[in-house]
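Just so it is clear, none of the values below were taken in a lab; they were calculated from the coordinates. Quick caveat: nothing in here was measured; it's all calculated off a predicted structure. Cβ atoms are built from the backbone, for glycine too; each structure is taken alone.
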Structure I
Amino acid sequence: MTVALYDHVVTQGHYLRSLRDFLTDEFGAPLNLAGHTVKFRMTNDAGSLIINDRDAVVVNAGTGEVRYDPSAPDFATAGDYWGWWIVTRVADGKTDAHPAGRRLKILVERGT
């Protein structure tokens, strides 16, 4: 297993470490999240929804930094997962998925 193949690597059953990301626009510039809410979604490799629209934290709106604080069942099963952020503009309710055009590859390693 090469860590570079994954955007995030976590250990099965561990949930004290947040998933963090910096969201960007289509040109690679930081996505300004002022006036936006962010949620997190994750599916397993078979496509079954594991995390559905759970609140994420906007750490820094100007730099597009976000984090998801997982709960106990989120990483209960080892395997490959796919995650993404749903950004909603509060003013009109329009949404967009990030990262655009791809998903975050997440590895949940077997616990010790």
Structure II
Amino acid sequence: MNAGDLREVVNIESPTYIDGEQGKELSGWATVATNIPAGIRSVRAFEKLRGAQVAQETDFIIKMRYRTDVEADYRLVWGERLLYISAAIDPTQRRAELEIMASERSPSNG
């Protein structure tokens, strides 16, 4: 991975939970790390029906230097955008880089 490939900056956030009436409930997000250089590439976009509303979802592949504090239920904050992580892998198994699959979900405006 070249440093020039990491032109974007993201923050990593983890979910925080409270014990609710129906078990653990999401109460918010805690910052894990800030100002992480990353390369971000969209790989597909589609619409899906969520309840009675049509929502657009865009999938991304995010590359960054290897780190151990990224998990599948975390999210990345990229400017004003929220990218929800579905998987994070070390593609070379050399602890040099991390490849993250994530999705941005937004309601359709029309």
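Between I, II, which one scores greatest on distance in nm of label points 7 Å out along Cα→Cβ at positions 23 and 63? Walk me through the intermediate numbers first.
Numbers: I: 1.7; II: 3.8.
Comparing I, II, the top value of distance in nm of label points 7 Å out along Cα→Cβ at positions 23 and 63 belongs to II.
Comparing I, II, where is distance in nm of label points 7 Å out along Cα→Cβ at positions 39 and 71 highest? Write down the numbers at each step before the final one.
Numbers: I: 1.4; II: 2.8.
That would be structure II.
Figure out for me which of the structures I, II the number 25 belongs to, where relative contact order in percent (Cα under 8 Å, 6 or more apart) was derived from the coordinates. Provide the component values of the computation, followed by the final result.
Working: I: 35; II: 25.
Source structure: II.
Which of I, II yields 2.3 for distance in nm of label points 7 Å out along Cα→Cβ at positions 47 and 79, as computed?
II
For which of I, II does percent of Cα pairs over 19 Å apart, calculated from the coordinates, equal 43? Intermediate values should be presented prior to the final figure.
Values: I: 43; II: 50.
For percent of Cα pairs over 19 Å apart, the value 43 is produced by structure I.
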